[in-house]
Structure 1
Amino acid sequence: MFRILLAGLCAMLPAAAGDRDRAPVLVELFTSEGCSSCPPADRLLQQLDARAIVLSEHVDYWDHDGWKDRFSSPSLTARQAAYGRQFNVESVYTPEMVVDGAVEFNGSDAGRAAAEISRANQRKKAGLRLWRTSAGLRVEVDGAPASVELFLALAVDSARSQVSAGENKGRQIDHVAVVESIRKIGAAKRGGGFRGEIELPSGAARERIVVFLQEAGHGRIQGAAMLGPAVAAPPL
């Protein structure tokens, strides 16, 4: 009986205490290792990691300038461009920080970041719960404040790069929560919920898992939750 119970517990692992301590506020940093203004913002994101759910999203439009960022992705550049249209900014830039899909500002502005996280944490969010399971990931959503799309982000917990060319030549840059992929996994109507089992790639045990609820058109984030890596990964 004990073995059966233990197996059942191991098959469904909820968020650890450290993950639950973070406010259900999503902080996205659009950054690049090819941008000389980005390292201070990268450091700020590491500090904010204790307060909120953070994602480091590396764009690829700096890759032509002498250093190819190994974490850069055209899909993340497209995500930033969609935010640019939503916020009606004249041009996208790095470092750019977006808090809960509601506001954008210079990613090195620590005071603004703290204020916006506190403000976002006061808004009512959907109840969002995550569990790692033997099949992948269990997601449960209750009481969505608005119609939303559910997204799953997989992120490298931490990474370090020694930059040998470009604007940051000679610098060592540390990163946190480096996004590898973001994909839509479902939807929920206003006042409704979602229940689902999501298949994860084999390497996901070594990554952070972030699920967030976002209004269509890169609108407001209406809920977010995170699971830390289940297995320690070697440094990147």
Structure 2
Amino acid sequence: MKLINKKDNQITFTAEVEESLANAIRRYMNQIPVLAVDEVEISKNDSPLYDETVAHRIGLIPIKTDKSVNEKTTFKLKLDVKKEGTVYSDELKGNVKIVYEGIPITTLNKGQELNIVAIVKAGKGTDHAKFSPGLMFYRNIVDVKLEKDCPKEVVDICPKKVFDFKDSKVVVRNSSECDMCEACIEVCRRHKKDSINLVPTKELVITLESFGQLSVEEIFKKSVEILKKDLAEVSKKIK
């Protein structure tokens, strides 16, 4: 495995792994218990949005999830606002932390009020999207093979800047960025040349992004752990 890029809530790396295994890890991300608002009791809503719309927006607000959380974990959040203006997610008060504090929920005019009690529970992404911890996607690393007569135009036409022009010839600068859009091949065809060959390898570029409830490292680790547990159970049943 080789790290390519790491940001807040996102990591990109390469790994020589079967696509079926990468896809299984991706799918098992939705088996990780994650906190989200599951029930909403609205006692006062003077905002222009229906109760159902307000409840839906609150339900999709990411909530920081501790490692010890399980499906029996419950918390309570309260929202009691009487101010004029936009109501934001950080105004939900309770014993759990909202990941992004600036998410707008609704607006209130002068004299209007919003009073809500929200029950936070742990759930899985297979049950509802609000429990999904993030997303993962991947693609094959491409082996880019060039001939000496490769036209210079491919350097500028490539959207991923895979090619460079050095010593009067086209060279590959970074083949891991190639996503096989084949814009370079189209240029070669216009010149009636077959100068570029794109060959997918067994190595994958994997990108994992967190919605904020858990770190990307924790999501990947937990997904693999749950997958291994289920595979062990299947193996046990077969024996």
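Bear in mind these aren't lab numbers, they're just calculated from the coordinates by the rules spelled out. What you see is a predicted model, and the numbers here were worked out from it, not measured in a lab. Cβ atoms are built from the backbone, for glycine too; each structure is taken alone.
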> Of the structures labelled 1, 2, which one yields 0.98 when Rg/Rh (Cα atoms, Kirkwood Rh) is computed from its coordinates?
Replying inline: 1
> Once mean count of other Cβ atoms within 10 Å over residues 127-134 is calculated for every structure in 1, 2, which label goes with the largest value?
Replying inline: 2
>> When relative contact order in percent (Cα under 8 Å, 6 or more apart) is computed for each of 1, 2, which one produces 24?
In response: 1
>> Of the structures labelled 1, 2, one was used to calculate distance in nm of label points 7 Å out along Cα→Cβ at positions 63 and 175, giving 4.8. Name it.
In response: 2
>> Using mean count of other Cβ atoms within 10 Å over residues 39-46 for the comparison, can you identify which of 1, 2 gives the largest number?
In response: 1
> Here Kirkwood radius over Cα pairs in Å, for residues 79-142 alone has been calculated and equals 14.1, so which of 1, 2 was it run on?
Replying inline: 1
